[in-house]
Structure 1
Amino acid sequence: MSAESIKITLPDGTVKEFAKGSSAMDVALSISEGLARNVLAAEVNGELRDANRPIEADAALKLLTWTNDEGKATFWHSSAHLMAEALEALYPGTKFGIGPSIEHGFYYDVDFGENQEFDHSHLEKIEAKMLELARQKNEYKRSEVSKTDAIAYFKEKDDEYKLDLLEGLEDGSITFYQQGNFTDLCRGPHIPNTGFIKAAKVLSIAGAYWRGDENNKQLTRLYGITFPKQKELTEYLHMLEEAKKRDHRKLGQELELFTFSQKVGMGLPLWLPKGAKLRERLETFMRKAQVKAGYDPVITPHIGHKNLYVTSGHYEKYGADSFQAIKTPNEGEEFLLKPMNCPHHCEIYKSKPRSYKELPVRLAEFGTVYRYEQSGELHGLTRVRGFTQDDAHIFCTEDQVKEEFIKVIDLVLYVFESLGFENFTAQISLRDPENKQKYIGTDEAWHKAESAIIEAAAEKNLTTVTELGEAAFYGPKLDFMVKDALGRKWQLGTIQVDYNLPERFELEYTGADNQKHRPVMIHRAPFGSLERFVAVLIEHCAGEFPLWLTPDQVAILPISEKYADYAQELYKMLQAEDITGFVDHRDEKIGRKIRDAEVKKIPLMLIVGEKERDNNEVAVRRHGQGDVGTMSIESFVDFFAKEKAKSLNIQ
């Protein structure tokens, strides 16, 4: 190997030799031209970089394309710059805040100035300009700029937002990116050129305070999305339309599951009778699974003394974002609405001496907790201020950690399988090794906890991704990222290993050596929170719940009032068989009753008239499918039992 050569190690372990200063794109071209045409950016020794940027030393290289999340993020961030270029061309004098990529697409916060009127009617014009500029295939050019020159550039443009951003940057770390006639302050990376962008849509407009501070000026936030193929944009827009139909806030109201009240308070859901029934069924399902898995139920209060959360560390980490303390008549005495259940469970564990023979101790609770989320972040049931977790905490020995962790994984998989969530990834969330001050606990404890999670996930053959910096402040975790029927990703279910709270609460057990030892604590919540889980479930199944879970499983539809008594008698018989529903006594034609039951997504409709009454029968109709046939009441009960078992998705 010459002094002017470098070694490039690819993800499969292949090592290739290149001239010093070669780029990731050069490496891609050496493999195939087809690959090179699809490379958007690169990861060089873990750092995201432009594909055309020279590599000066030996490096591990990962080529990023549209199939990688990092590739998509680079594509969308580059598209934000393209949209900014279009805006500057169409609306001279526009000033720019920040323009990051987000999970789906990107946004840019802009200030159009006092004299520019801007509304939704302008969006198509912006899209057309973006595509016109994209076709120019302008290169995204990176340049390193001194802080003095950067300040001078944005002073000349009179852009106070970029000048504000520059204040927090150190000289020597500042870079500009230019494509076409647009230059932006940015650390990158970017795609090679604008020609990769073939389809663009500006999705919506919102207001956003500069730096999120309501004391600052409100800017216009434009959300957009782009794709390398028009077909993908068409499919995405179709998915958005489907998502609107499935929106849990819309369906929750139509199906009478939950509501919100300004008088009760923002972010505090009220469960209506049908929603309460659905929620109770989920709880019953989980309670049965937990009893079978060896959990003991506990109940803890909705508040706790402030010192409880000072001990746990929650007050230091979340105190500023929690509801304010509840003061009592006793001077200096303060309570908090509980933000977590775990400190209470630590105190239950500590309520009596423990022996290694008792471990593991598994405590489970459907515990309601409270977090003061900002009003702008509240969103239906997915982001609320009061929510109930299917929380449990396992106290075990170090030798039991992996076995217990695997048992919890099995429970999570059982839940997902039962409810039809088939597409998911397990995210191993670890501590950020470069920013350890964010976390509590020793390096040794963190190493043990992280190793246990990694080994357990491997033994269960889970599809995993690893994210540094995503751990809880007290320990690493395994988060289950579920894709719904529309391919959207949701975080449902979490398992966390914790060596730190047992230390803070001085938890102990007597070992076989008759000495005192610290237990290890595992936090787990397969649903995550009932509110969020129900929201995702509504959108996943478009409000058509499996039969076992549906609040109203049957609608009894008498053809006329003459058969009301038989319908009521039938209703009582089905209630005795634990089949829930209602009788539609309205003075409406049977066609209207059927249509309304279909709209309410009632799984089974039982139509009763003279023939059914005289023969003790029901005419059965299935939602979305039509007539099943006429059967005796006993036969229907058997039919229902089989359909209910089938709907659990586990035979």
Structure 2
Amino acid sequence: MRCAYHRGPDESGTWHDADVAFGFNRLSIIDLEHSHQPLRYGPPDQPGRYTIVFNGEIYNYLELRAELAARDGATFTTDGDTEAVVAAYHYWGAAAVGRLRGMFAFLIWDAQERVLFGARDPFGIKPLYVATGQAGVAFASEKKSLLEIASALGTAGPITDLDPVALQHYLLLQYVPEPATMHRAIRRVESGTHITVRPGGPVEHERYFRPVFRRESGTPAAAATRIADVLRDSVAKHMRADVTVGAFLSGGIDSTVIAVLAKQHNPDLITFTTGFEQTGYSEVDVAAETAAAIGVRHVVRTVTADEVMNELPRIVWYLDDPLADPALVPLWFLAREARKHVKVVLSGEGADELFGGYAIYREPRSLAPFERLPGALRRLVGRTATRLPDGMRGKDLLRRGALSIEQRYYGNARIFRDDELGGVLRQHDSRLSHIDVTGGYYEESTGWDPVARMQHVDLFTWLRGDILVKADKMTMANSLELRVPFLDPEVFAVASGLPPDLKLAHGTTKYGLRKALDGIVPPHVLHRPKLGFPVPIRHWLRGEMYGWARGLVRSSQADHLVDLGQVQRLLDLHKEGRIDHSRRIWTLLVFLIWHGIFVENRIQPDIPNPCPPVLV
């Protein structure tokens, strides 16, 4: 509980019986004076049968409570969503999980049946780690909590044993894909699954959510109406809270529509954005123009390179596993600033995966001519590409054109290729590849159009491995709850039925979403290209960060895992301006910091007390 105090500084609670021990840190958002956890629940004839610990929010909890009371005769002693979850489980069993609209990771102990039931939300917004050993099973929202107790569980091998497969995949993807973590003894309960555990038994997993992208009939106008309607409904439900809710605001349509719709429920909405002094790496001006256009109070946080160098070890500590997405850095500072004003923020994560927002989704069209080539000729194109000099224009196009979609696409972040890892990893397993991560998702999507297949892969890899990890970790590190209205089952039901020409059309992405938002978001935002919160690491690593990065490499004790000489060579080549190695260098530096914290115990970040509660 101590390691996860930042996730819930408002109050703590514990409960145990002969088989189970629960501990909980609460960030009070709904039913502030009640709904204390661990929460006990039972029908009148079985009081206290169930005990629940629940992280997240259920946005349709009012509707669920009303239905449970009217149809099943359920009674409640609180006004919160936690009791709705456990009551739904009592009356509806495991099927209750599919009725929840929200973000969640929860565990329910049934003292009568002596069974532990748990679940994680469909998209993986909230984390749930698990460690299993001879002495039992432990779960936590923070991996570092399990690192403290896993040795007592009798896990196989020392708890500090690293997973070399996870490290290899991290260098490919810039994150560790689920269900793995960088520690071999700790895994993650996957998104969209529920679990059962009986004393002395194994953890049994069952997937309850299987996303399917299908093509529905209908006119573009009808689709636009459905999109606008379901977003209004989702934002309305995501605004349910007994504290003030704000919103993150960049210069794009995703965060803008969330802010516009949120303001309809909170006229005093506060929005937050961040940027850098480096030209071309800030959307502060656009976000300010948007805030003025929709009439909200706006707060800006500018971040410097010195701040990033000072804070990065602390950021990595909160991450639990290395995650080399540079965008998490401004998110950390943004969350810390927002927590001074509000306790909950809305954000636009998930829109790109659901509505087709990434430029890489255009690739199947650009590579279509290669698909028509005979197999032998296509392979010849690939061999020719390997002989061209690195950095030569068109080389990567030829290389990727020679590959099938399963071979070439494994997400938005492609740091090292499979065939490049031998130059940086000390123990490179050439039998492993990105297909070990993505292959099953491609099998599930056989017969779908290429863009839908890429979206499907991203839902299970990029979204839950990168986007949602940084969103949860960086906000909860600052005791701030982040809600993502796009990642709602009802929104997905609409988005998953869009045909390809309502995703990519007229030279833009998210075409259907843009059509739906015409007249809702300001015109200056509607057709802007995606930028997000870009980070100028390319410039920093050639300038003010070079010496800092060189020091990290020299002091690291991870040379048995990573060729530190090669890391330094990449850094020097980048500084000379011959080639942009910034993403590769950043990925390696984040790992070296992580290794220094969690393995070497050489880097010890100063972890402050969480922010005090915001009572507004």
Review point. Computing log10 I(q)/I(0) by the Debye sum over Cα atoms at q = 0.30, 0.31, 0.33 Å⁻¹, for residues 454-493 alone gives -1.13, -1.15, -1.17 for which of 1, 2?
Key: 1
Check your understanding: Thinking only about relative contact order in percent (Cα under 8 Å, 6 or more apart), which of 1, 2 has the largest value?
Key -> 2
Point to revise | Origin of the value 32, 23, 15, where semi-axes √(5λ) of the Cα gyration tensor in Å, for residues 342-525 alone was derived from one of 1, 2 | key: 2
Point to revise | Among 1, 2, which structure scores highest (criterion: Rg/Rh (Cα atoms, Kirkwood Rh)) | key: 1
Check your understanding: Can you say which of 1, 2 returns 5, 18, 26, 26, 18, 6, 0 when P(r) over Cα pairs in 10 Å bins from 0, in percent, for residues 94-397 alone is computed?
Key -> 2
Point to revise | Winner on mean count of other Cβ atoms within 10 Å over residues 38-45 once structures 1, 2 are ranked, highest first | key: 1
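Coordinate-derived values only; no laboratory data. Quick caveat: nothing in here was measured; it's all calculated off a predicted structure. Cβ atoms are built from the backbone, for glycine too; each structure is taken alone.
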